[in-house]
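Chemist: Right after this note come the structures.
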Structure 1
Amino acid sequence: MLFTCAPRELAATRAASRKVVKRGNKSFAVDLHCHVHTPAADELAKNAYDPSKDPAIYFASVRSRDYNRQHRANIDAQLTSVEQRLADMDKMGIDVQAISTSPFQFYYSLEPDLCRQTARMVNERLAEIVASHPDRFVALATVPMQAPELAVAELEYCMKKLGFRGMEIGTNVDGADLSEGRFDTIFAKAEELGAVIFMHPHGFTEAQRFADYYLTNVIGNPLDTTVALSHIVFGGVLDRHPGLKLVSAHGGGYLSHYSARMDHAYKVRPECRDHIKRPPTSYLKKVYFDTMVFSHQQLDHLVKTWGADHIVIGTDYPYDMGYYKPVDFVNDMKSLTRAQKDAIIGGNAARLLKIKPPAGASRARQSKNK
């Protein structure tokens with residue numbers, strides 16, 4: 001029997017009893033970028049999954065592939081054990097994780113019904129984790145994006161039956177761009193349900209030159225996000241679905257730091273105006289970006305460009321390309337006010353994910369963080 005957890009209404013009631021992690025900083029902290037791996041889904045897909053369809057694997061060097069296999073074994077406890085995850089959350093000062101699947105388990109290249117099955121298996125596992133500690137976790141679904149009708153059904157099931165707060169999607173669907181019209185039904189359903197969409201890359205689809213130096217990830221991940229956001233904006237996704245709550249991993253890739261070129265193209269190139277009515281940056285202002293940028297200078301640029309109200313904490317837990325002092329990273333920003341720090345550390349994500357912070361959080365912050 002598949003596992004189901006409390007519906008959204010009960011989950012919201014439980015959220016009222018959340019407790020703040022005991023730490024020096026008392027800002028309510030929500031990590032919106034963190035992953036869970038479900039070994040049972042691997043087992044289900046093993047006879048059908050073709051690694052050559054996965055650009056993060058296909059374009060990687062032999063050295064990177066070997067290292068990644070060892071790294072995956074090294075972090076197995078963090079990816080699968082709730083107890084280990086809770087201990088690490090306490091160390092990082094994270095009150096709540098919005099857990100989502102490992103990008104290795106998107107499985108968009110599988111036959112649609114098999115991907116529906118793997119998605120359901122992953123989602124039931126996420127629901128089980130949330131039910132075990134509803135004060136510490138909320139969940140974002142994975143859905144079979146290659147079959148929009150199945151994806152819509154899975155998202156609706158996860159939101160209405162399992163109490164999920166949204167979904168995680170890839171930056172492309174087996175090479176297809178998210179601006180393709182067939183995906184509009186998925187975005188329309190997400191908009192209708194108020195689902196948060198966390199967009200996460202998994203390598204770059206045209207990475208022939210990225211084999212060495214782990215460039216498949218170092219450059220490939222933020223580049224695929226850059227391409228995906230460009231298609232979403234120029235393809236009119238945010239024009240057709242203005243209510244979408246879209247969160248982009250890794251600080252929005254490169255686009256969030258070089259968007260003025262898009263606006264210039266909109267002015268001088270007719271093909272850049274085929275699907276949108278306003279300059280591209282007016283749509284990008286709807287997007288939320290996580291703090292996975294590793295540099296105060298980069299974070300400062302994100303805040304100044306898009307606003308502190310559109311930045312959320314991300315750790316990329318538990319992978320080696322993650323960052324595990326997220327609260328300190330934000331608190332050490334001298335250019336931010338206390339209110340801006342609190343918003344980035346947890347307030348913005350709590351609003352997006354409909355998490356009710358504990359009543360004691362603000363009192364503790366007032367007494368500790370003056």
Structure 2
Amino acid sequence: MDYTQLLNELCDLVARENASDLHLGEGIVPTLRIAGYLNPLANKKPFTKQDMDGILRVLLSEEDLAIYAKQKGVDFSFRSPNGSRFRGNAFVQLDQAGVALRLIPQKAKTFAELMLPQELEQFAHREQGFFLVVGPTGHGKSTTLTAIIEIINQTRLEHIITIEDPIEFVYTPAKSIIDQREVGRDTPSFYEGLRGTFRQDVDVILVGEMREPETIGTAVTAAETGHMVFSTLHTNTAAQTIDRIIGSFEAREQNQVRQQLAGSLVGIFSQRLIPRVSGGLVPAYELLVNTPAVANLIRENRSHEINTMIETGSTNGMIDLNRTLAELARQGEITIENAYRFSTNVKMLERLV
């Protein structure tokens with residue numbers, strides 16, 4: 001079988017069906033994720049071990065194949081013959097091969113196209129600070145950051161460095177210089193790549209993910225020393241994000257990190273992609289802006305009060321998740337069941353709907 005042609009056909013189908021992901025594995029038929037739901041391709045047969053071996057040889061470089069064989073899993077990027085780009089992960093489960101591919105948009109979308117609030121644009125014009133986009137896997141964090149970085153690229157004369165694993169969206173430099181570094185190929189780790197930016201005359205730094213205390217600590221230091229740093233975390237709320245960052249350090253270091261974070265943080269944006277009644281997905285979100293009052297809560301280890309600050313902070317540009325869920329439900333964009341499902345404070349939501 002020509003596995004290059006088979007993959008090309010499947011990748012074309014992902015783009016044509018406006019799917020976000022493609023799942024391949026031994027014993028299952030190729031499956032698309034469309035508007036948040038899995039859709040097995042009924043006209044395809046389940047893949048065999050031979051099929052998956054052939055597909056992996058097309059998807060992975062010799063280097064990635066060696067990592068996959070040793071570690072039983074590897075992240076990679078893939079460009080199909082039609083030009084579509086995918087972020088991928090190949091893994092082993094029950095001694096069988098599996099692959100998950102996520103389609104990467106070829107053009108950065110605007111906030112309007114992503115249905116995101118214009119309040120986010122202020123962070124694309126900040127020259128110094130630490131800004132995080134958080135939320136579960138697969139809920140659009142990278143796409144949101146791409147939109148912000150593209151605004152900087154189109155409007156400001158800056159040196160932007162991205163450190164990603166793997167590289168997803170490939171930027172075309174406009175007003176800015178953009179250097180994109182891939183972990184494992186261009187730099188050994190997020191930490192080493194981030195540390196290297198101090199010698200590279202950088203203005204704006206995008207760190208694909210905060211995975212360990214060394215990376216977090218270096219990112220905070222970069223924000224303190226005149227850089228604008230963007231990154232992501234797999235957390236659900238702004239308050240939880242602050243607790244996760246501080247809790248990743250040893251107890252003796254936490255007070256210092258708390259002080260640094262209070263001074264360098266500019267905002268945290270948390271988002272969810274929710275099934276839309278009319279089809280597709282619509283975002284619901286929370287935005288924390290680091291005002292002097294919020295900074296005091298961080299310094300004094302009172303992060304449990306941040307949710308209240310967000311709920312009452314609309315005049316400071318803050319956005320409450322429950323209010324966006326309630327508004328989407330009132331507009332008929334989402335069901336009330338999904339509003340409750342994605343709420344992090346159901347009792348508060350009950351008062352709003």
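Chemist: Can you spot which of 1, 2 the value 23 was calculated from, given it is relative contact order in percent (Cα under 8 Å, 6 or more apart)? Kindly include the intermediate steps, with their values, before the conclusion.
Modeler: Working: 1: 23; 2: 13.
Only one of 1, 2 returns 23 for relative contact order in percent (Cα under 8 Å, 6 or more apart), namely 1.
Chemist: When distance in nm of label points 7 Å out along Cα→Cβ at positions 47 and 263 is calculated, the result is 5.6; to which of the structures 1, 2 does this value belong?
Modeler: On the way: 1: 5.6; 2: 5.1.
It traces back to 1.
Chemist: For which of 1, 2 does Rg/Rh (Cα atoms, Kirkwood Rh), calculated from the coordinates, equal 0.94?
Modeler: 1
Rule-based calculations on the coordinates, nothing more; no lab input. Nothing here was measured: the structure is a model prediction, and the numbers come from that model. Cβ atoms are built from the backbone, for glycine too; each structure is taken alone.
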